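Each reported figure results from applying straightforward, stated rules to the coordinates on display, with no laboratory input. What you see is a predicted model; the values in this text were computed from it and never measured. Cβ atoms are built from the backbone, for glycine too; each structure is taken alone.
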Structure 1
Amino acid sequence: MFERYERLAKQLGVDHPVLLAPMDLVANGKLAAAVTKAGGFGLLGGGYGDEAWLREQFAAACGARVGVGFITWSLSRQPHLLEVAIEHAPAAIMFSFGDASAHIGKTKQAGILAICQVQTAAMAREAVDCGADIVVAQGAEGGGHGVACSTISLVPAVVDAVGDRVHVVAAGGIADGRGFAAALALGAAGILMGTRFYASEEASGDDEAKRRIVECKGGEETVRGILFDIVRNNVWPAPYTGRVLRNAFSEKWAGRERELLQQLHVEHPRYMEARATRQYDMAAVIAGESAALIREVLPAGTIVANIVSEMDAILGYSSYKARRASNAST
């Protein structure tokens, strides 16, 4: 398993294949650079696409080796943003949620790695056939949008589906070294984390949102659905739904999506005001089930160091490297 780990690290140009999920707006230049500086791989959260924000955050990364990720179906509506990203020469561009075939070729022609996030084995095969260099297998435990397959069953299925053609990165429900070790045992070459890095000092998320993540006591305190997409007038294409922390809004409207649609003229402006004023009893905190494993907000560098150290304690990566160095010297 460590051979895969080291090959992916070399491909990304990092010490450890610990990737920052490109969370929309939360994964800013400061956070992406901090993850890269710590030996992982930072990705800017290009999300739905905002040219001014992209340019600002590439500048904020101060030349660090970072990538950028987009919501693919939104990028397809404003494809010029791909050119904006390429202009900044990121190490990789990640495409999530939608057909990336129209974007992968341009990315690779520019000498940039193309990463595709998928939620089924069939999606993984399609991504590799289109030229993806790396595939992220995202389980439904993750925060934000996804589908229904769990990480523990999805990762080996994707590994089997793509074979030796590309490396697979595991995502969804991972926040510590135990999850990292499990992902490697399932056949992944690395991991991608969102919620754990949301609760970091460098992330641009609001302090109250981070506090709520830290105070989450169990995965059951999150919920997956379309309520928050409905109320912000941003319903995603099927089959994607979003996972967020439960709050008063989700408890009120769960199972009443049709009624919420009928009340949008009232609820939409209320929700947007709550977002603007950081009132998280109504506004969503996008977080995955791994929030239950997070005890404190930490610097991103400490998060990377801790998760690698914990994985090493479980799987013995340091011992593996020492044995290999000893064998090479004899």
Structure 2
Amino acid sequence: MTGLPYLDAEVLRKTVPMGRAVQVLKEALVDGLDPEQGTLRSALDVPAGQVLTMPAHAGRYAGVKIVTVAPGNADRGLPRIQGAYLLMDGETLAPLATMDGVALTSLRTPAVSAVAVDALAVPYASSMVVFGTGPQAIGHVEAFRAVRPVERVTVVGRHPGRTADAAAECEALGVAAAAAGPGAAAEKAVAEADLVACCTTARTPLFPGRLARDDATVVAVGSHEPEAREVDDALVTRATVVVESRSAALAEAGDIIIPMRGGAITVGHIAGNLAELLTGRIVRGAGPAFFKSVGMAWEDLVVAVAAYEAWAAR
């Protein structure tokens, strides 16, 4: 492993811009990648938090992401989430490169959401609400703009200063942005929005699901825990529900598991997975569309391979 290249956040974004990340994920699914065959993440509880591992294999490559979640790091001035990615040759399993695992996640998660939005959202979608003020929130604005003509965004956050800063970052992307706290202003924005992105650590619903318009598309990416959710039963029961894979959703997606447990929906309410969506096997119904993402290892691998191949070509 002497001299193993390391692709940092800057290199990842240069080699795989957001639009390219959306493209390679689409191509992988259309070319036959089956999300249902993806390996679920494993979690090791440790005194400081969790160590998560996410291995995958596809085509000529294999890879594994190791991510740590340390809730106490905020008080130390350190990142809550840290991680690294190891890409390997699929035939020999020889290491090829390491990458910034958090930067990879920050790129592939909104790109996956944009893949779903591009297939589900109305073509004229120009208004958006994003819940959250971190990198994922900003990334989702960028990703949605890659597939829809988003012109205005309302950023909803609990901390006014952080929310204002996030709105300024959205302005820098070229959209008109407003900051709002939870409550009436956020609910009004949801009721008027074409697109809603939930990118938070919330464990309970962020807004009344009845507010989402029938032609709206809602995405939730903030949790991979069965006991946490960002949307309520009212939204899920009205919506055409699409997931990355049924197996992952039924194991980790509280937004799906909790309504099922309460009897609001059954497993049959899941319309299908991303591959089925892109290959035309899902038809959107009359109500809103809802895409729930928990993050899967195949997504990291697809984007990591694109980054490595682009880097190697240079």
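For the structures shown (1, 2), distance in nm of label points 7 Å out along Cα→Cβ at positions 36 and 92 is largest in 2.
Of structures 1, 2, which gives -0.76 when log10 I(q)/I(0) by the Debye sum over Cα atoms at q = 0.20 Å⁻¹, for residues 188-227 alone is computed from the coordinates? Answer for the origin of the read-out: 1. Work out which structure the value 137 belongs to, where volume of the Cα convex hull per residue in Å³, for residues 52-203 alone was derived from one of 1, 2. It traces back to 2. Hey, distance in nm of label points 7 Å out along Cα→Cβ at positions 156 and 236 derived from one of 1, 2 reads 2.7; which structure? Only structure 1 yields this read-out.
When FRET efficiency 1/(1 + (r/R0)^6) of positions 28 and 84 (r between Cβ atoms, R0 = 25 Å, to 0.05) is calculated, the result is 0.65; to which of the structures 1, 2 does this value belong? Label of the source structure: 2.
Looking across 1, 2, the calculation of FRET efficiency 1/(1 + (r/R0)^6) of positions 44 and 116 (r between Cβ atoms, R0 = 30 Å, to 0.05) that yields 0.50 traces back to 2. Among candidates 1, 2, the computation of FRET efficiency 1/(1 + (r/R0)^6) of positions 20 and 172 (r between Cβ atoms, R0 = 25 Å, to 0.05) that gave 0.75 used structure 2.
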